[in-house]
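Trainee: The structures come next, written out as structure tokens.
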Structure I
Amino acid sequence: MIEMKFKTMEWKKGALRLLDQRRLPSEVTTVVCRTPEAVAEAIRTLTVRGAPAIGVAAAYGLVLAVDSASAPNKARARLDQAAELIRSARPTAVNLGWAVDRMTGIAAVYRDVNAADLRMHLEREAVTIHQEDEAMCRRIGENGAALLADGMNILTHCNAGALATAGIGTALGIIYTAHAQGKKLHVYSDETRPVLQGARLTLWELMQQGIDTTLITDNTAASLFAAGKIDAVIVGADRIAANGDVANKIGTYNVAILAAHHGVPFYVAAPRSTFDDRVATGADIPIEERAPEEVTNIGFTSLAPSDTNVFSPAFDVTPHRLITAIISDTGIQPGGRGGV
């Protein structure tokens, strides 16, 4: 069992406690959510982020929507309202809608019970979703670690670790598992502009776990590939289309092209909850656009004129043909590049 030195989220005494990822790495603090509105805001503002993590948070948010003392009709109306609010917090990660659908499905099954019993059933389902994500992360780690050899240099982009899930992570979960098996790995972490999840989050949690890590700017990766210093790329995913196209943090497509050009394996790690067979190809995945300030500012420091026009998609789509393999909790699925 791999023990993380921090908790991304915790359900305690009827409230959801979230590690505030906006403040990392300089400050480790917790946000306590007691209402579905607070959970939706935490998801929207990146207090909690990562497709699996926001799915789990969404499930707990719907538990918070039901007041055990409410009249049954009022409790269900409140639940429906909260479901739509939370579902709309972020559009790209499929885990969010998946978790909301699963929770509202439970509510439909128990539509004739009182509010207290409804909340009990919803809480039980949210805890189950949480535990399932922990288990899926462990299996992803076990499946993916077999692809990594001692001494490899791994490039990762954005954060697909314990901070992005309820468990040990997806992409980083593979690294943690290989490390626990005694393999000595070195990780290059892209800073991941514009919000710097690689610099602020990936570096922080890898260092917490004692993994040898080097921070690079996003535009340094190409020179490392050219120098033969990257042996594999492992990234996470926010949605995987039926044809195997993958939506992940903006800049992932760039890295996939570099990996294909230099003959380096490009792996995607994601739980089965991230696969969306209702979406035929990556072209059908909705891509969230973020506030211009995330590009023009870092904290309170302005990087560009105040009237600058900004295009800031949060995600891009990597075609299946550029992917070596998709590593999930159910196994390893060859990508369009093959070579697993």
Structure II
Amino acid sequence: MSRFIKFTPAFVLMEVHYGYDHLRLRKPVVTLGVFDGVHRGHRMLLNRVVQEAIVRGSDSVAVTFDPHPRIILAEDPSHLRFLTDIDERITLLRETGISHLVIVPFTLKLSRMTASEFLKEILCRHLGVSHLVAGFNHHFGRKHEGTSDTILECSNELGFTVSREVALMVDGTAVSSSVIRQLIIKGEIAKASVLLGYEYFINGRVVSGKRIGRNIGFPTANIEPGFDYKLIPGDGVYAVEVRIAGDASGHIAMLNIGTRPTVSNGSKTKTIEAHIIDFEGDLYGTKVNIIFRYRLRDEMKFDSVDSLVSQLKCDREKTINLLG
């Protein structure tokens, strides 16, 4: 997936557990978090868990939550956007070498547990944690009151050991999901990809559009993300790779995100439209994976359709030169 970072392939088959009842784990080394994006900082933390588990002869365990806690806690979650849904997180986590993933259903009841209650009830009683690896900015429990200091205070009482991972710094920036989200919102795909360790992607389905592109010689596939809270990159034109369900080969495409100001007749509806350069056929209803490679330019309003077509030809040529 990545042109930036080559991670060691996982040689274990990660077991996914929905809930934490009746688990049988071997002196588990555990870390916990949402892991939105499973970025390079997460992978460094998870690698520490894997290595610690090997030394101890233990199971390596990641604990995550679904749905995202902010969706449950927000008064109006409609504005929230995230890098990955739970299925995408599972796929990315399989690359890390973690042997067990425990998905804890996040509810209002769970949100009211104090940090010490969470450690005692879930990590100790149900998982039997022997060692906990904490992230550098780790907060959990009611009102995010739990920190690394809370873990240290509880560890002696509850009988497990603790280590804390430092932040991964890239070009002076601590890698975090929030920093990556801001880069993607601004359309800074290349910078975001460096922090992610892979190119940002959207999984979705091709839906019916107004066929405006077809009428000007640039037919497009209109993409509807499969995750309601998926973060969409900032408006503009991108060189992307499109992977079509059932098709083993990837296809190069130029993709527009925005309101199509030249041909929209004043509509403010935002669309995601991909002109797949080396493909012809009907894709309506088909699942696709869009991988963002480069940002070509801002979305622009042109004086005429002819001017738009001229620019689209330039965009197509540039996309071919970049992606081959």
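Trainee: If distance in nm of label points 7 Å out along Cα→Cβ at positions 20 and 252 is computed to be 4.9, which of I, II is the source?
Mentor: Values: I: 2.8; II: 4.9.
Structure of origin is II.
Trainee: From which structure (I, II) was FRET efficiency 1/(1 + (r/R0)^6) of positions 172 and 308 (r between Cβ atoms, R0 = 30 Å, to 0.05) calculated, if the value obtained is 0.15?
Mentor: Working: I: 0.35; II: 0.15.
Here the read-out was taken from II.
Trainee: Given that P(r) over Cα pairs in 20 Å bins from 0, in percent, derived from a single structure, equals 29, 50, 19, 1, which label among I, II identifies that structure? Before the final figure, lay out the partial values.
Mentor: Values: I: 32, 57, 11, 0; II: 29, 50, 19, 1.
Corresponding structure: II.
Trainee: Comparing distance in nm of label points 7 Å out along Cα→Cβ at positions 84 and 292 across structures I, II, which is largest?
Mentor: Working: I: 3.1; II: 1.6.
Of structures I, II, the maximum of distance in nm of label points 7 Å out along Cα→Cβ at positions 84 and 292 occurs in I.
Trainee: Quick check on the output: 5.4 is distance in nm of label points 7 Å out along Cα→Cβ at positions 28 and 300, derived from one of I, II. Which one produced it?
Mentor: Values: I: 2.6; II: 5.4.
This value belongs to structure II.
Trainee: The value 2.9 for distance in nm of label points 7 Å out along Cα→Cβ at positions 44 and 268 was derived from one model only; which of I, II is it? Write out the running numbers ahead of the final one.
Mentor: Details: I: 2.9; II: 4.2.
It traces back to I.
Trainee: Among I, II, considering only FRET efficiency 1/(1 + (r/R0)^6) of positions 188 and 212 (r between Cβ atoms, R0 = 30 Å, to 0.05), which has the greatest calculated value? Display every interim value, and only then the final one.
Mentor: Working: I: 1.00; II: 0.60.
Across I, II, FRET efficiency 1/(1 + (r/R0)^6) of positions 188 and 212 (r between Cβ atoms, R0 = 30 Å, to 0.05) peaks for I.
Trainee: If helix-only ellipticity at 222 nm (-39500 (n - 2.57) for each DSSP H run of 4 or more, over all residues; to 500) computes to -11000, which of I, II did it come from?
Mentor: Numbers: I: -11000; II: -7500.
Structure of origin is I.
No lab work stands behind these numbers, since they all come straight from the coordinates. Everything numeric here is computed off the predicted structure, so don't read it as measured data. Cβ atoms are built from the backbone, for glycine too; each structure is taken alone.
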